[in-house]
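Once you scroll down, you'll see the structures, which are given as structure tokens.
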Structure I
Amino acid sequence: MSNLADQIARFRNMAQEDPDNDLAHFRLGQFLMDDGQFAEAAKSFRRTLEITPEFSKVFQLLGECLVKLDQKAEAVEVLTRGWTVADERGDRMPRDAMEKVLNQLGAPVPKKQVAVVDDGTPGTGFRCQRPGCMEGKRAVALDKVPIPDAIGARIARDICAACWTLWWKDLGVKVINELRLDLSSEGGQFEYDRNMREFMGFETEPAK
């Protein structure tokens with residue numbers, strides 16, 4: 001079995017065993033997309049958005065799949081909605097990528113939000129940068145760097161305590177178990193880090 005086929009099988013198994021695992025559906029969609037299975041990838045991305053409606057990167061990839069499937073009207077609808085979600089969250093990279101595709105399709109691009117009016121409700125003052133974070137104004141910053149390296153410093157700066165806890169105590173454990181990762185090996189640590197970056201919304205390194 002090829003590495004790509006193996007990854008598809010592993011993440012499909014993860015998604016089936018835990019239907020509410022947005023990371024599993026997201027990663028499955030990415031690998032299916034890499035394999036040219038755009039219709040199946042679109043199904044995974046749709047499920048991801050059902051679980052995490054504010055995951056802006058997923059709108060981008062779903063829209064790109066629909067373009068590949070020659071479903072222009074739906075692609076424009078998805079990309080337009082995703083652009084708005086990304087703009088409201090300040091997710092510039094997926095927003096700009098979706099804007100580029102909308103331009104290529106000859107579709108109008110929504111106007112950027114001038115300002116977000118504070119509704120007066122109390123908040124912590126910290127804004128989590130993870131696409132799909134549901135904490136909003138309740139987001140609380142980590143009280144220390146969780147990993148003693150550059151990625152740990154970035155997590156402490158950009159990611160809320162709730163999202164880190166979700167990864168560290170739940171999804172990260174599932175990734176290790178389902179993918180049977182040996183974190184003492186370079187390959188196992190690389191795959192773990194790559195999945196963590198995907199969950200955090202950080203750009204990932206190319207696969208080895």
Structure II
Amino acid sequence: MRRIDPTVGPRAALYRHFRAFASPMFTLVSPVRVDAGRLKSEGGLFPNLLWAVLEAANAVPQLRQRIRVEDGRDVVVEHPAVDCTCTAARDDGTFQFCFFGRDGDRARFTAGVPARLRGAAGHEGLDLAEQHRDDLLYMSCLPWIEVTGVSHAMPGDPDDCIPRILWGRVVDGRLSVAATAHHALVDGRHLAVFFAELEARLS
């Protein structure tokens with residue numbers, strides 16, 4: 001894990017500026033091309049989308065960076081890799097959180113997704129066992145609608161810098177994906193790289 005002093009370097013002024021914001025998280029929504037038919041035949045649409053989003057985010061170092069406060073001072077850590085939690089639908093219309101470890105092997109990852117979702121959906125209560133970690137991405141899927149914008153429920157913690165990534169229904173070979181990140185760490189250019197990395201894995 002790499003440690004970064006955010007008070008030095010080319011982004012130091014940007015870091016100080018956005019770190020002082022009461023609401024430093026920003027969201028970009030962009031469509032990406034997706035070959036849904038191929039993905040459905042190669043392990044399922046949702047498992048492949050989950051894998052592609054997780055891999056694309058891991059390809060962008062800024063999306064693996066997190067703010068920690070140590071002895072009253074900010075330290076930025078860059079994880080070598082991040083995992084994710086996503087929502088698992090229950091039969092009663094509610095959802096559970098489901099943890100997935102990153103795995104660069106697409107076939108192996110996608111093969112394990114259905115069982116993990118079923119296991120999470122059958123868990124009573126709300127499973128927050130992994131929520132203490134900062135080497136995560138928070139992911140959600142809304143397969144019923146085309147996503148054109150999003151405003152996430154947020155805890156109001158000024159140190160919260162976990163990226164949120166949400167996607168909806170595939171429409172005419174395109175998938176709108178919303179990526180939310182902390183502006184002290186991530187700029188629009190970094191999210192543009194994420195969207196390009198994602199489309200390369202989906203189209």
Structure III
Amino acid sequence: MFEAIHSRLERISQYAVWLGGGALLAAAVMVTVDVFCRKFFSITMSGSDEYSGYVFSATTTMAYSYCLLHRSNVRIDALYNLLPRWLTACLDVIGLSLLLYYMSIMNYFAVISFHDSWVNNSVSITTLGTPQWIPQLFWVSGLGLFFITLIFVFIYSLTALLQRNWDLVAKISGVPSISEVMEEETHGIDVSMVGSDKLKSGN
């Protein structure tokens with residue numbers, strides 16, 4: 001059951017990343033056109049900077065769940081790799097619990113901010129007067145998806161920890177090994193992993 005839910009969340013987060021990437025690309029095109037129009041025609045597309053800011057903030061949150069499921073978040077692992085497996089598994093779950101506590105607070109105030117903007121019909125202080133609930137809707141949606149994903153990953157990791165399945169905890173929430181990172185970076189490329197003994201021998 002856990003694996004099926006993990007796969008479903010991974011698929012949803014993949015769609016969210018594609019959506020965010022498309023929005024960023026569209027924002028980049030808009031800013032590029034605005035720069036050229038200013039340079040050669042002395043006209044400007046009002047709001048390109050404002051909308052690109054909205055897109056950046058929203059698409060950033062949309063990538064959170066994908067980053068979590070692929071363990072792509074940056075962590076300091078200078079001592080982590082020297083610790084026994086059971087201890088690293090405990091630290092992984094503790095780290096998830098702290099992140100879950102932080103995100104619960106952040107999501108709470110994000111929803112309040114969105115609700116206030118909706119009720120009060122708040123608009124930006126720019127000439128466009130953009131209703132703030134519109135960009136905040138995408139922003140809160142990204143945070144909500146990440147929060148739901150985080151709850152699942154925490155429960156999944158905690159269950160594996162209680163079962164003393166250290167390898168599963170590492171697979172779900174641990175720091176990726178060098179081989180895993182290389183496999184992720186070379187995914188879809190015709191590259192084969194070479195053992196350390198072959199590297200030393202020069203074969």
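helix-only ellipticity at 222 nm (-39500 (n - 2.57) for each DSSP H run of 4 or more, over all residues; to 500) computed as -25000: which structure among I, II, III?
Attributed to the structure labelled III.
Given a value of 29, 19, 16 for semi-axes √(5λ) of the Cα gyration tensor in Å, calculated from one of I, II, III, which structure does it belong to?
Label of the originating structure: II.
When you work out relative contact order in percent (Cα under 8 Å, 6 or more apart) for each of the structures I, II, III, which one comes out largest?
With respect to relative contact order in percent (Cα under 8 Å, 6 or more apart), the highest-scoring structure among I, II, III is II.
Every number in this text was worked out from the coordinates using simple rules, so none of it is lab data. This one's a predicted model, so the numbers in the text were calculated from it and none came from an experiment.
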